[in-house]
Structure P
Amino acid sequence: MKRLRDICIAASAVLFLGGCEPGAGAAALEDVPEEERYGGTAVIGGIGDLQTMNALVMSDYTSGMIAREMLFMPLMKYDEDLVPQPWLAERWDTTWVAADTIELTFHLRDDVYWHDGEPTTARDVAFTFERAIDPETAFPNAQNFANWDPNVEVLDDHTVRFRLRSHADFLDMWYQTPAMPEHILGDVPPVELINHPFGTREPVGNGPYRFLRRVPGQEWVFEANDDFTDALGGRPYLDRIVYRSIPEQTTLMTELMRGGVDMYLQPLPEQAQRLDGERGIEIRSAPFRQWTYLAFNTRNPLFEDARVRRAIGMAIDREQILDALLYGYGEIGRASSTPGHWSYDPDDQETLLPFDQDRARELLAQAGWQDRQGDGILRNEAGEPFRFTLITNHGNELRSEIQQIIQAQLRRVGIDVRLRSVEWNTMIRQLQGSVGADGVREREFDAVIGAWVNYFRQDDKGLLHSENLNGPYQYVGWSHPRADELIDSTVVEIDREAAQPLWQEYQRLFVQESPYLVLHYPERIMGLRQRLRNVEFDTRGEMVNIAAWWIHPQERRGGDRPRPAAGPAAEDTLPGDG
């Protein structure tokens, strides 16, 4: 079998020959010996700071991608066809032990070590699972382990066994959640994990890159792990990878153009249009698992009636948003299943809420909202105006522009929308709310524009199931008995043919009830400087082969030097060092 690195090199030849940056990097791939591909620093830019590297308390997409692709090793990864492939686990066995119960045994590699020298063992996997299902940890995706028996068996240092109720895509949580080191975190009380320095000041991984340093709000720096197992490709080519947090997207675009960053995560579609064709820059896009939403706090009397929520959806011209702001990088939203999920049906007319402001006015009138004073503003029988505040996170220019379009379009049907831009962490606190003395979460918003990124295994239980009305991610406070039944059924049905009608009914109900209005499914966009070679990008994300990225020796910044995989660590120059 070819080593992973060899496969990546062969695949990259086509990319390189077709996309060379003019100048020093114009030599063909095969003209650069492998030992000269080692060295250099790549800089990734994004609008937000990374949240944490502790997978047990992580809820941020970019943090999760960096954690599982760079710093840690999940048990499995997906190939380009989204078929699970071994990674930390060499293999796994599944055995039916009852009509609805599977015994799942992972056999771990014996050549993987934590970056402090301790071996990675089955005990680390068991520890991670035990903490993930402990309510005191507040693991953001605990519901995805709801069908797993809480008792886990460590058979030996490299074998761990679980029992679980059969359910769809049951391996996915072990892609999303890499094992954490028990020897570091084992004695930390679960409730303290969220604030433990491991996440932001002292993370210790076992992947191809190790944590070097962090400047809060500015950058995270990772360096190559010289001891990464040869069986999975060995030491990565790049010496260092820097993640820079640049909250203004205009500044991010400028940094990409001048070479301050090599990869710009999710540029605005308008920026992608401008950057496309710029010397030395490549724009790529891929279907994604994200849905951008307008979410309603249904605890607010304004939004407790489904007719009102549906009317608001029908009053918004989402095609205008796509044309004016996304420049073709996406499609109109339906329900929470995205084009990246097998259940998505683009031809089901009952999941496509039409733009129809006349019908919207009719629904609002049926719900008791009329223009009672002749001033164009809808009011209820008590004379109270239909007025609410729509928030989104500060610094996201696209969402700010969406806010403005929605404000103008809803004004045409008599709804007065006030706009607010909120700092990211403040917005999350408002959405999640705080638990009062009565044990109930008080959410502090009317409506919000945001986005969710689905896992490959879709499960809406944490977002919309009535069991989680008091949970941190049930922002909207919506409850529907049939939705509960369908959510419970879809997540356990393994047979896709049998599950399809359940998914269809659920998505139709989602649209009719509209606790969320799915504005659009954006494509994932990446701005890339062509000096950064062999970058693969698809629905799995931007970093799926990060260990195989490399920079031509003549295109490295001053201080970057090539070195063989077995060589000692070299000094490196980061952007701004001269």
Structure Q
Amino acid sequence: MELTVNPTTAVSKGGAFIVETPNLENPNIFISSEFTEEQLMMRKTAQDFIKQEITPIADLIDSQKDLTLGPKLLEQTGDLGFLAIGVPEEYGGIEMDFVTAISGNEVMAGAGSFALTIGVQTSIGIAPILLYGNENQKAKYLPKLVTGEWKTCYCLTEPSSGSDANSAKTKAVLNEEGTHYIINGQKMWITNGGFANIFIVFAKVEGDKKLSAFIIEEEFGGVTRGAEEQKMGIKGSSTRQLFFNNVKVPVENMLGAQAGGFKIAVNVLNTGRIKLAAAGIGVGKIVIGHAVNYANERIQFGKPISSFGAIQYKLGEMAAKVYGLDAAVYRTAHNIDLMYDKMLADGMEIIKAKSECVSEYAIECAMLKVYGSEAQGYIADEGVQIYGGMGFSAETPVERIYRDSRINRIFEGTNEINRMLTVDMLLRKAMRGEIDLLSPAKAVQKELMAIPTFGNAGDDAPFAEEAKILANLKKATLLVAGAAVQKLMTTLKEEQEILMNIADMLTHVFIFESALMKTAKLANVKGMQAIDRERDMLRLLMYTAAEKLNSEGKQAIYAFAEGDEQRMMLLGLKRFTKMKPYNLKNARRRIAQAIIDANGYCF
């Protein structure tokens, strides 16, 4: 099977990575050495803000003894411009690209639970109005939201509706005069709910089956708040239930079209998902820094515990996950920027392009949310383990990070939902003719009947082995996914375990491919000799991907295939996930030693 080569200048469609071959001679990916002076200055400003304003009072923020801290700090971030990134200047914003916004999220992740306060204001608070508001709504609300003068929250979840958002019971009834909607209902788990004065509320207009969205001001009256929730983590963020009792909302405050709220909710969550993944990069680097610092200072059996293989194993694995996540997140952010530019060039209106360019990569956003949140959870857990008994103490920074990280696998759509969405969205694109999955899948099945080839011209090219393995891993994924669709057809959507198997296969291919593209670009910039450790991390990610695809593929095949068909598919899976022996122990030790010497993440 020959995959389509994506030219360097082309803008790949979302999800198309599985049937394309990346150009490794000139990879179309953004790497950190490409940050502009303006972007680096923004990152430095964020780091200084956290160091000076957040870290010294982290315990006080988490205690919630002073409930004014959240809104005050939000106003400070507004003064620094962090709430305005990506908003047009005409609304008081700072027009920057999506890579810059993602970079800000990565750094601001170091603000602990306050990072969530900022994230809600920008990702799911400001974004709905920016992307779906009419001109009057944007002119009225955005200038005060980007300064932090007005605070906002996003009100979707209800006691009886979580992942199934369209089952919400909050109602909006048009009054007899036709001037106002009367809204009644209850929302729960609302971040920033304790101090927000602008509410993005999803409700069903009487008679509709789908949600509509509304902008509600606290001054309209009828909004009451429950007590602050006592949570496992993110304790410093405000989380409350909100009750809407006969709230009179002017008809002009409907956001977007009637019954169009579900589309707004889904598209806005795409932005939130990739920004959560970006936060995983920032948190991962911070935890590695804390862990290696402790490991270098902690003496056991007469030497630092950082010298022990068991600790170096952890550091190597932690670093590889950050490296892969970083590559995939910035690759996707860069693609979003490229797609935005293309849409503008094609004549699309600016705000519509801002919405559509992110929506185009909804598949990648879902995968990144899953991988990023689970990588962050793994890294936080191993950080605690490296600290040993001290890691369980609230006096250490990793204890708070461990608790705060757990929620990321739940909000912005649970990881289970995002896994199923990944496959569903990919298949929908295929059915609409946007991506040709059928031809490559059939080609893989045909290849199974052919005699394997060993070695090709060009095998001595840089990263030739990795490129060949990547192509084989894509074949393994197409083999399993194609057979599952062909065998189960309309019932596949009910086979959630198989969908999650396929989603994990897709995700690990995407992470490995992104890391390969990043490493190839680094080789072009620095030379192969200067990136030995990056190549070690790439190998780790490659072997992890192969093992993951073999395991997930087997589970899926066992679940839907039998007899000769099953045997043939298992042989194909084994063939496509086969790897040469490689000393991963030494690779981890080399990665760890670089981190130990630098006393922090250094890639």
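Things worth noting here:
- Among P, Q, structure where mean count of other Cβ atoms within 10 Å over residues 389-396 as derived comes to 19.5: P
- Label whose coordinates, when mean count of other Cβ atoms within 10 Å over residues 221-228 is calculated, return 14.4 (choices P, Q): Q
- Computed 22 for relative contact order in percent (Cα under 8 Å, 6 or more apart) - originating structure among P, Q: P
- Parent structure of the calculated result -18000, given that helix-only ellipticity at 222 nm (-39500 (n - 2.57) for each DSSP H run of 4 or more, over all residues; to 500) is the read-out and P, Q the choices: Q
- Identity of the structure behind 152 (criterion: volume of the Cα convex hull per residue in Å³, for residues 461-540 alone, calculated), options P, Q: P
- With mean count of other Cβ atoms within 10 Å over residues 197-204 computed over the structures P, Q, the top value is the one for Q, the highest of the group.
- With distance in nm of label points 7 Å out along Cα→Cβ at positions 253 and 269 derived as 1.5, matching label from P, Q: P
No lab work stands behind these numbers, since they all come straight from the coordinates. None of the values given here were measured: they were computed from a predicted structure. Cβ atoms are built from the backbone, for glycine too; each structure is taken alone.
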